[in-house]
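These are the structures, in structure tokens.
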Structure I
Amino acid sequence: MKVEQLPPVRTTLKDTSKHPYMKGAWAPMYSEVNATDLDVIEGKIPDDIDGIYVRNTEIPVHAPLARYHPFDGDGMLHTISFKNGKADYRNRFVRTRGFQAEQEAGQALWGGILDAPGTSLRPGTGAHGELKDASSTDVVVHAGKIVSTFYQCGEAYLLDPETMEQEGVAGWGPIDGVSAHPKVDEATGEMLIFNYSKYPPYMHYGVVNKDNKLVHYVPVPLPGPRLPHDMAFTTNYSILNDFPLFWDESFLKQNIHLARMHKLPSRFGIIPRYGKPEDVRWFEAAPTYVLHFLNAYEDGDEIIMDGYFQENPTPTPLEGAPKGFSHMMAYLDEHSFKPKLHRWHFNLKDGTTHEYNLDDRVLEFGMFNQRYAGKPYRYAYSTMTEPGWFLFKSFVKHDLHTGESWTVTLPEGRYASEAPFVPRINAKDEDDGYLVSFIIDENTQTSECILIDCKRFDEGPVVRIALPHKISSGTHSVWADRRFIRDHQLAE
């Protein structure tokens, strides 16, 4: 392995020992490198994949002004590129306006999601209004570029997937920003976006075409400020949401952003891909909150959608957590808010909703073969976490037709990353490919990349590839075939 070390970023964070999400697998790391011809620890890098795996993380670069939540950290992207049986690695901070301002100031300038009003030293951005746009939540590839986004509706930042060169803010960004989890339809090359705010109409929806142009953008009126996090789509429709977990109006008048469950149903707004506000049809469902959806598709008069239904969206403080962190840690612990793999049926003919769990285990952060996005599909890949922590421990493959499932669990002290599906070149069917994931090994203080053959899922990794440094845990990831990066779509 050949490693090129880039100049260091400026950091003022000294003591990380007292915060549970500033140590262990979440310990911040600041080095940015280019590494070529990575060493193989075990197995062989397959030569039947050609593309790039991108995974993000959140890094606290400066000592926080007050309290720190891991989602406050600056976005860093890690990529591993596969071609002809070889692998290269690069990582970079996303040079947001906020990151650059704090580098120049040599200190934190914004408070975090847990802080009181007035903590920030400069005006913030996005739906919240007082936070830094850290571009640390989600990452996709669209129109040949990496697109990095923030959950509170910031700007979309673009990077070159091959070189990691920073290309700045996307020119199509609307005034209210864009939420994390825009959805890319590889068949058309379109990216579907939404955002939300604290003033009417409270939500917008849009389409960015394969040439990186915002070609459709419409209001989606809601009854008040809401906190959507994800969306879904089918071939012809987009599915937005209005969940009963949102900011308390009385506290919001005092500029305090306290979310609570309201006595309301969940609502799902189904709009044609290029629909107008009057075309939105709302379907009611059981009260919940959903961080992430899997896939959705049309089946006769129905739209079927899969995602992760939270049984306890507002959990009680986590028992046994370090003093002062029990509330934060409960909201990061899947075993506290209990997401279950769930299916909704929306009947377009009579307006009814039918829903049920597909699995009663605690599961989240699902992936599937993106060539089946918006279409009927059979296989889903979820993660399971370490109880009490936001740390991935297992991968679960579901056959949604038969109900069968297979599980791969990592050894003690090893933690995974969200793992997208990687189709083989000339794949024969839906699960003909691999899961790819970065691993953090707390036993050896190292990191690696693994591939799991989805045809032989429960056999575990077929290759382990050494990374040049130990990385920090993170949230989201994406796989992009080079053909998709080059052509901007994979039309059939």
Structure II
Amino acid sequence: MTSSLDLTRRHFLGQMTTGLTGVALSRLLTTDLSATPGATHFAPKAKQVLQIFCPGAASHIDLWDHKPMLEKFDGTPMPGGENEVSFQGKNGNLMRPPWAFTRAGQSGKMISSMLPCMARHVDDMAFIHSMTSRTNTHGPGCINMNSCFTREGFPSAGSWVSYALGSLNENLPTYIAIQDLRGEPPNGKANWGNGFLPTQFQAVAMAAQQPLRNLSRPAGISADEEKATRDFLQRINAEHAAAHPGNSELQARMAAYQMAAKMQLTAPQVSDLSAEPQHVHDLYGTGDSNKLKAAYARNCLLARRFLEQGVRYVSLYCASRASAVDGLLNWDAHKTLKADYERHCPIFDQPTAALLTDLKQRGMLDDVLVVWCTEFGRMPTHQEGTSGRDHNPDAFTTWMMGAGVKGGVSHGETDDFGRRAAVDVATVYDFYATVLHLLGLDHEKLTYYHNGARRRLTDVHGHVLKNILA
């Protein structure tokens, strides 16, 4: 035993380091392992989230953000921006929207005449007109709008919510990503990835046109045989997990197998849209002659059915990644904005509005928070030599409605031409700080220890947008 007289400087520092390590380990264990899924920091206004995402940078000034000055000065140089170069090069003169804006609802909100069905919901929607992005590139932009980071490897918002709140239905995934018929969004599965969170918190990707595979039992195996096999595997896996504590990948695989077994009964029933009455199919447009619209309508109906069964977070995509032709598969209208949006708006408008109507009629908006997103905005000018618009990370629109949201209001403003956010500038950190707040979560307290840091969805930023809260 070392006496106090024998305590050398080197020995003292060595003992202090060991002690501090123990204190840090104790802190990590009590913080991470004592977390209870479903526990909130305060009373929530919302229990579930429906995220509707339009990849390709849907133009705020052509859909949601009415700019009379843009119409007045159409065809003239943008003041102070005559020589401005954006993502794809030099810009031309100011270009008005190809379609008129119309006043909608009791709030008198101005909205594009290309969205007549969505116009019926403006009194329930809170618009955020002063959103900004940290990037003007689609892949990083989509990742940023989903995870608050422009690089892959960080958890999506849905994964954070899944981690914090857990499931409302033990037989279905906590988090589901519904892909468009046209394909995955830019940067694909990273938009709904778990990042450094345990693997079980990533989304299960599926769609009406792509049901979950391998759920049915092979014809040559009886139900009793399958149950006995599953019980045997569970016992072996549990023993293996006990021998390898802290292996999150192993725990995630075990949880996935258990979930798959439960989903054999539940998922096919929820995915069976034929159970819906004809008037519901007519409302959504699932039988429309436009195959892309009909496919998206079925995905909208599928989203409602999953929310109805208690899926915590549903991401619904309308459009996909870019193609060799700008604006063909998503909202990236660089060259022919009018033709592109006359293709995309009808696909989006009726089915999305029907989903909102359906949720409202069923009383589900008391618990479901609906958010609409895109990755950034578009320029008020046309690209030189085209009739389309280039990328604009300095201004775009998002909106929320449903549980805890004040309808018929707007947060922030852009300048006279929609070029930059000018009043009450908002960030994606603010956006998700608000989403978490409505779910009863303090965005500064929802953390996960990773590589020496307590990570947050909102990084070290973010303020709740209190003026859109009910």
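Bear in mind these aren't lab numbers, they're just calculated from the coordinates by the rules spelled out. Predicted model, so just to flag it, every value in this text is computed and none were measured. Cβ atoms are built from the backbone, for glycine too; each structure is taken alone.
1.09 is what came out when Cα Rg over 2.2 N^0.38 Å was calculated for one structure; which of I, II is it? Label of the source structure: II.
Out of I, II, which structure matches 53, 40, 21 when Cα extents along the principal axes in Å, for residues 300-459 alone is calculated? Show your work: numbers first, answer last.
Numbers: I: 53, 40, 21; II: 49, 40, 35.
Of the structures listed, the value fits I.
Computing percent of Cα pairs over 21 Å apart, for residues 268-347 alone across structures I, II gives 44 for structure I. 6, 22, 27, 24, 14, 5, 1 is what came out when P(r) over Cα pairs in 10 Å bins from 0, in percent, for residues 204-443 alone was calculated for one structure; which of I, II is it? Attributed to the structure labelled II.
For which of the structures I, II does the calculation of relative contact order in percent (Cα under 8 Å, 6 or more apart) return 28? Of the options listed, only II reproduces it. Starting from the value -1500: which structure in I, II was helix-only ellipticity at 222 nm (-39500 (n - 2.57) for each DSSP H run of 4 or more, over all residues; to 500) calculated from? Checking each candidate, the match is I. Starting from the value 0.20: which structure in I, II was FRET efficiency 1/(1 + (r/R0)^6) of positions 76 and 308 (r between Cβ atoms, R0 = 41 Å, to 0.05) calculated from? Considering all the candidates, the number was obtained from II. When mean count of other Cβ atoms within 10 Å over residues 236-243 is calculated for each of the structures I, II, the largest result comes from I.
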